[in-house]
Structure 1
Amino acid sequence: MQTKARDKKSGGKIVRTFTVNGRRRRVTAFPDQPLLWVLREKLGLTGTKFGCGIAACGACMVHIDGRLAYSCQRRFDTLGGRAVTTIEGLSEDASHPLQKAWVAEQAPQCGYCQSGQIMRAAALLKETPKPDRKQIVQAMSSNLCRCASYDRIVAAIERVVAGGRS
């Protein structure tokens, strides 16, 4: 799964095999390269966004082994054997209940932060399937939205909790 040998030909790059959105991938990159850039540049998965680069905004949220993670802070060399889910991995056709609720509630304005918002909401609902409004607001408070569509984001999550009526 992991190749530790480095030589002059590799330029210091290493190989890791891990699963992305259910598909096993073998990727070569620098050990300290953030997962965010591996996803976007090596794998063409551009739904995960760069926001701040310091794990302060949440635009880069993904799930690693089912747990929420900032992809801008996760180093490539830690990924061997892991399972990563990005916004593209929630559903191939935007049929995930959260994605449908986001559209129904018109949550996105510019849309830039929304994939990170949805990934955090998915983690919340996995951990707490029926959160109340206070739990939703608290869980989502660490993801930033410059357009301030927070009320619509909360409404979208509440829609899913109430049974996903679209």
Structure 2
Amino acid sequence: MTFRILPLATDLVRSLRQGAPDANGQPAERAVAQGTGNPCRHCLCDIPEGAGTLILAHRPFATLHPYAECGPIFLCGDDCAAWQAAPDSLPPVLKGRDSFLVKGYHPTERIAYGTGATVPADQLSATITAILARADVAFADIRSSRNNCYQARAVRA
């Protein structure tokens, strides 16, 4: 079982940078990245300190339903290239943290019970692989274990 990590779609990111409303119906807040821990969900790298950043609400689901979590994310304030890599590759923002919350979801975007786990970063690939090996799972979402912020989505490659 191989997987691919998906960044936010470039069209979505471009529209958010141009003022389109976020998941809460508001334009993104513009700020300056301070310190570390500002991961862009498009390039999947940390935004450099002092660089422009957008802070906005994101809901990575197609429809509203009880399992459609919404939370804050960061994006580079200026254009950046979407993360692209070979299958089973983890982007920089998934390598430099202590741990992650990973959950599998059915094709209906409902949580696949029994898949949710907080795992150390060095077990992330194995956990994603195990979750996606379940026939009833369509994708796995990766979130911050500390703040529950959406990081990225993993799908079968």
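Each reported figure results from applying straightforward, stated rules to the coordinates on display, with no laboratory input. What you see is a predicted model; the values in this text were computed from it and never measured. Cβ atoms are built from the backbone, for glycine too; each structure is taken alone.
Side notes on the structure shown:
- Looking across 1, 2, the calculation of helix-only ellipticity at 222 nm (-39500 (n - 2.57) for each DSSP H run of 4 or more, over all residues; to 500) that yields -8000 traces back to 1.
- Structures 1, 2, by distance in nm of label points 7 Å out along Cα→Cβ at positions 36 and 52: label with the highest value: 2
- When mean count of other Cβ atoms within 10 Å over residues 84-91 is calculated for each of structures 1, 2, structure 1 comes out greatest.
- Read-out relative contact order in percent (Cα under 8 Å, 6 or more apart), computed value 22, structure in 1, 2: 1
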